[in-house]
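Novice: What follows is a set of structures to go through.
Only the coordinates and a few stated rules stand behind these numbers; no lab work does. Please read these numbers as outputs of a predicted model, since none were measured by experiment. Cβ atoms are built from the backbone, for glycine too; each structure is taken alone.
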Structure I
Amino acid sequence: MRDIEARRRPRPLIDQHGLVGDLHSTALVANDGTVDFLCLPDADSPTIFASILDPQVGGHFTVEELTELAADDLLRYRQNYLPNTNILISRLQGVGAITEVRDFMLPAHLAETWQGVFVRQASALHGSRNVRLTCWPGFDYARMPHQASLSHHGTVVVFDAGSAGRLRLSSSHTVRLSERERGPEAVIDTTLEPGEKVTVILDWMPSSETVGPGPAIDRVEEWTGATEQFWHSWIDRSTYSGRWGDAVARSALCLKLLQDRSTGGIVAAPTFGLPEWPGAERNWDYRYVWLRDAAFVNFALLRIGLVDEAVLFASWLARCCAESPTGAGLHPVYRLDGSPPQREEVLASLFHAHTPTA
């Protein structure tokens, strides 16, 4: 991923993002540390964060450096992954300090009773930094307002959007709430000295579920190791031994995130509403199983010996065939659960950048 040097720069482009996921959904993380696209609990669920579509109202989870920079101190943004994993590292580098942000989603089968577990750790690698983390969800494509409540001595926030569900934020540091037009924003301000870190965990709950204990901060190191081992074990099954092995493995790890482990459906892409070029009209929803695209994914994985994904997808496709009315044939697009897509609608709630369609 490319480096960017700037003191004031526009929002990152799509190729300046990394992807993490839990095998049900995925999150786009910009190289400045902004989580600006996330749907929960599934890839085809309504958005929680969508600032990549609309920075003003879409919702976000950010990391900002508040330390005053010298006139000639340019921030440098860099991203990579822990080798052979989907654990993402974003570094904000200045002349006097380096801040590292580590993000991953806990694979669903490791998450026990929790859903959509997203783990973030920001740490100072060099120099002292004043850091601010902010979380402001935009439930249901930024259409649904929310309330927020603090508990556990100000370290846990529950954002409640009624029928649209809840998002819980658990923090190693004290959180304050700042009022905004659609509902409160969670803010964490801290100074990180070298070796110090701030940890935040997000998880999603349906509105029908009683709010129980959230993921514990002191289990993050355990989950980091388990997540790393899971991805190592998965990519070790690849039989590829040709040139550009690292690039092939990275592509495979990305493609794996597109498949839902429960249903076997493979989405064409994690996003919707991003046109082919600015102002273009072709901005369809690719968070569905487009049969052609899913076939290409399976072909690529089969070529390098990863067959379990194809078996799981074949079972998904067989169910779609069995449930299709006699003589009707297959739809070109399905939801992850195998049902036909919903009626197309224009999301007027996300209108500041362009008009996305879902």
Structure II
Amino acid sequence: MHKAVNQLEIQEFSSWSPSINKKVIIAGPCSAESEKQLLNTAEALAGSIDIFRAGIWKSRTQAKTFTGIGKSGLKYLKKIEELFNIPVMIEVLTPEHAALALQYDIKYVWLGARTTVNPYLVSEIAQALAGSEVGVFIKNPIIPDLPMWIGAIERINSVGITKIAAIHRGFQSMFSAPYRNEPIWEIPIKLKCMFPSLPIICDPSHIAGNTKYISEISQKSISLDMAGLMIETHINPQAALSDKEQQLNPSELKILIDTLYLPSENSPNVKTEDKSESLKQIENLRQLINSLDESMLKTISQRFNAAKEIGVLKKELNIPALQVSRWNELMQNRISIGNDLNLSEEFVEKLMEIIHYEALKQQ
């Protein structure tokens, strides 16, 4: 069991994050490539974003690919802060990086997905940041492991850092297509439910891997009430030295920001009486969902009881628990039923695989 959110000392996001937008917008290039590239990108984004991000150290898969310009980028980022009045943000991969970020008075840092998977490294970075007022954003681990993500958050918080946010950037998976990383929205939703005051930012660039999907992922995350977006933006994406396919240019980012639909409980276009009636309808539908969920769980329980009885009979007859032909026949039938009920094939497959696996365990 993890500590409840009221046992974590997390400052209210609005108290430490700049916000010229209704949702915090963090943007900038994947990699810091040169002073000119950073300044030109920042100038084009000034006035439309809340935080300027750039990776000055890049953890790349291939050894010969561009890994950022390193420490020299800190001077360029401070120049951006001074010229355009935009706070800046970098990724820290080691305690030494964290120390340099503090030395240059960087206001915000993030821990990447490859860092989050290493508890020892997270602890070392936490110690390097201890006692500072830096805001720390923690990306989900590469693999879909919620306890590991929570563990990284707890380690940062344990040294007294209270300006903490999470970043959902998707997970490596065999089934991520068409995206670069599978969103698995259930994981950030569960994190949000466990820690209601923990802000979660979405990183559509890394989920998408391609600019054509960034808008739809951004809107999805906003509809799930995430606190903002981190979007890779380059002055000339086609010339980018890393991840050119997933970087917008500044004009494209501004269009995206302008076209996002931002749900609001205080919409001026909704009359009070209409809002009251709609809220009643929502509550009625929630009660219906509660009832349907209870019925669904009772049905699943009955299904497992039937599977247990089959397991007993199979044992008496010396029949193996898994029978592939029966499973294939069952799956085809359930997908067909799902199609008739307007349920996607992918959803039905995943649901039946979960149920079938549990039934096999019980048999």
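Novice: Could you figure out which one of I, II the value -15500 for helix-only ellipticity at 222 nm (-39500 (n - 2.57) for each DSSP H run of 4 or more, over all residues; to 500) was computed from?
Specialist: II
Novice: Given a computed value of -0.50, -0.85 for log10 I(q)/I(0) by the Debye sum over Cα atoms at q = 0.08, 0.11 Å⁻¹, which structure among I, II does it belong to?
Specialist: II
Novice: FRET efficiency 1/(1 + (r/R0)^6) of positions 129 and 313 (r between Cβ atoms, R0 = 41 Å, to 0.05) was computed and gave 0.10; which structure, I, II, did it come from? Walk me through the intermediate numbers first.
Specialist: Numbers: I: 0.40; II: 0.10.
Only structure II yields this read-out.
Novice: Next up: Tell me which of I, II gives 243 when you compute volume of the Cα convex hull per residue in Å³, for residues 153-336 alone.
Specialist: II
Novice: Given structures I, II, which gives the highest value for distance in nm of label points 7 Å out along Cα→Cβ at positions 169 and 185?
Specialist: Values: I: 1.0; II: 2.2.
Largest one: structure II.
Novice: Of the structures labelled I, II, one was used to calculate FRET efficiency 1/(1 + (r/R0)^6) of positions 57 and 297 (r between Cβ atoms, R0 = 35 Å, to 0.05), giving 0.15. Name it. Numbers along the way, then the final one.
Specialist: Numbers: I: 0.60; II: 0.15.
Matching structure: II.
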